[in-house]
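The following blocks contain the structures, represented as structure tokens.
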Structure P
Amino acid sequence: MQLNTGMKVNRITDEVWEIPTSEKSGMLVPARIYGTPGILQSMDQGVFDQVTNVACLPGIQRYALCMPDGHWGYGFPIGGVAAFDVREGVISPGGVGYDVNCGMRLIRTDLTLAEVAPRLPRLMDELFRRVPAGVGAGGSVKLSRSDLNAVMVQGARWCVEQGYGWHRDLERSEEGGCIRVTDPSTVSDQAIGRGISQLGTLGSGNHYLEVQVVSNDRIFDPATAAALGSRARIKSSSWSIAGPADLGIKWPPIT
């Protein structure tokens, strides 16, 4: 298998691959990459260089990990994961990069594969047309400075109260969708100016929105799937739309 690295990459399973500590001086633990052979072959050289760099950091525990979406990051690869000892380990505020406020929202539908597949090209065109994305894109949610302060303090609850979600969404969000100790006065005018028009957009860079199908044979932890609201049905599949949280968009049906 041809990879974009000269390092030895050992197969652990068909979806788990390991770079041993012998492949780079200073590695304290092996590096593991999750992905199919095809995904592994598509990964750029930076993934292998950076995930093994992470394996050299003081206090790292067991493995330096890279998920299937791995690609070149700032220090860690995008998709990089690592755990560090609380006493001996490092703290990095920008390991992967400095866009540390990426959110994730899974929206489950009751549509089946048979219903969606014939309309998939049109669905993707509509998503592209209706979801603001890219540098400088503005969303449909218009905020004053006081509104943005309320968003920072209340988090996802503000969105629910404005009609952009349901109360049960908060139950499935980390910490109820809100960081409890927030002081908007510490946010600079420059940051306010850059962010005030971004609520309700996909943003730019490493942000995405995708349509996925959940089928019976791809649910490996039923309890976790149920907690996320995803349950595959016999002889059918449910579709989910995944992307950053709180797009704040209400659409008519696509027929």
Structure Q
Amino acid sequence: MSRHNFREADRIYVVYARDFGKLELLSRGAQKIESKLAAHLEPFTLAEIMIGRGKNFDHLAGAEAVEEFPNIKSDFTKMNFLHYCFEVVEKATQWEVRDERVYGLLLELLLSLESFSFSESMSAWEKYQALTKSFVVKLLALLGYAPEIKNCLICKNPIPAIGNVFNLKRGGLVCGHCHSCDLDLPREKIDISFDAIKVLRFFINSPTYRALSLKNNQSSVRETLKIIEKFLAFHIEKPIESQAFLDAIKK
């Protein structure tokens, strides 16, 4: 998911492994041109790896690329959105906690970005933005932050068509009647339209790739994306640096 140089010739990789979760691994000599492992450890690569246990760092004892996702690596927009998702996973998950659901979600994201392409740059931007935010809200749900999207969190009644808010602190929808009585801070609550609620439900309940089928420029989609972004920021409390980079590129 990420890497950085270490000492004169080594490199440290952060990977997400099916059997072990998020790991930080040392690859000795990976900066050298003649390194045999480095070619199999390029960003956005699915690989089989062997891990050697160490005193200070576990190290990469072997690696073989299984899928290199050439369509992703040849598309600047795809790479940047994927880098955003990897940063979210890296900052939201714990070290060495196995979760095959998170691994499967990451693999689904990679396969979706590899398979779909769009000719118009702005169309691609909006669709990939929807895809990545759909990924984010699914990830948060897997990590225990699943938002309540059916009933009011306070009165437990079904959500009506108007007057609702998304409560960041409580983690989901609050109806207009209960919202008018609760004492949560205004910054913890966001007005949400019923169309945006439908999009949020679609993101959570549908396969990740289905987000690419949404129509561009829908105000309800844009509204939902902003809510997911704020929901993420509220719960992980760590800035996602690549979000600012994406915003700068779009401008």
Structure R
Amino acid sequence: MALVELREVSKLYYLGGEEIRALDDVSLDIDAGEFISIIGPSGSGKSTLMHILGCLDSPTRGTVRLDGTMIHDASPRELARIRNQKIGFVFQFFNLLPKLSVLQNVELPMIYSGLPGRDRRERALEALRLVEMDNRARHRPMQLSGGQQQRAAIARALVNNPKIVFADEPTGNLDSHTGEVILELFRKLSQEGRTIALVTHDPEIAAVTPRRIEIRDGKISKNLDPKLAGLDRLHGEPGRRKAGQSASTQSPAASGT
């Protein structure tokens, strides 16, 4: 069984009597341990898809299963519990609370889940060690560089050992060198067996993932755009292709399965 299963999922909005299909009968599986990118131009529906996958929104119709739990008709309280325990989020603008230390920011998801203070501290420090930020645990966010803030945000996403991590444009607010460092960190986490989905319109990000799912007009595209997916960069710059990532690994993404 896949970790995430979507079946005929649609999200409809109505504006001025007009029906807008943000998602249109999307079916998709994501297996445990996969490292994928969800790509598409602005307005394609990729953010709507991430919101539904991440239990931030509910579909108008269709079914969604996460780690064996049907979530499309779950209560708000149940969705909050699933988000806290099974899903990690990383955002473009970090979303760190400025008055808290890095350690306190990383502890926040565990406060919501009711973990005792000593356990929170130990797990937060371990998450910071994973991203090589334990030496900045007592710093405030404003004392960190952009890359360091994003690594702290990744530690926060990992601290409850989620089943899947969603990263929405995780390098969009960083310079190119720092962005490469963050992408390398995601690759490392993937190699440790974590399930990671990067949501982006940036070919540089899409190029690092073995599987790419392209959303256009609310549907999964059957034909992957090589430029949008970063495939032209891989073929044009063979030195950048990572071990185990060859041209033959890209074709399954075109079907979204």
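Every read-out reported here was derived from the displayed coordinates using simple, explicitly stated rules and does not represent laboratory data. The model shown is predicted, which means the values in this text are computed figures rather than measured ones. Cβ atoms are built from the backbone, for glycine too; each structure is taken alone.
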Check your understanding: For which of P, Q, R does Rg and Dmax of the Cα atoms in Å, calculated from the coordinates, equal 18.3, 55?
Key -> R
Point to revise | Structure responsible for 0.30, with FRET efficiency 1/(1 + (r/R0)^6) of positions 16 and 136 (r between Cβ atoms, R0 = 35 Å, to 0.05) calculated and labels P, Q, R on offer | key: P
Point to revise | Highest-scoring label, criterion being FRET efficiency 1/(1 + (r/R0)^6) of positions 128 and 224 (r between Cβ atoms, R0 = 35 Å, to 0.05), among P, Q, R | key: Q
Exercise for review: Given a value of -6500 for helix-only ellipticity at 222 nm (-39500 (n - 2.57) for each DSSP H run of 4 or more, over all residues; to 500), point me to the structure among P, Q, R it was derived from.
Suggested key: P
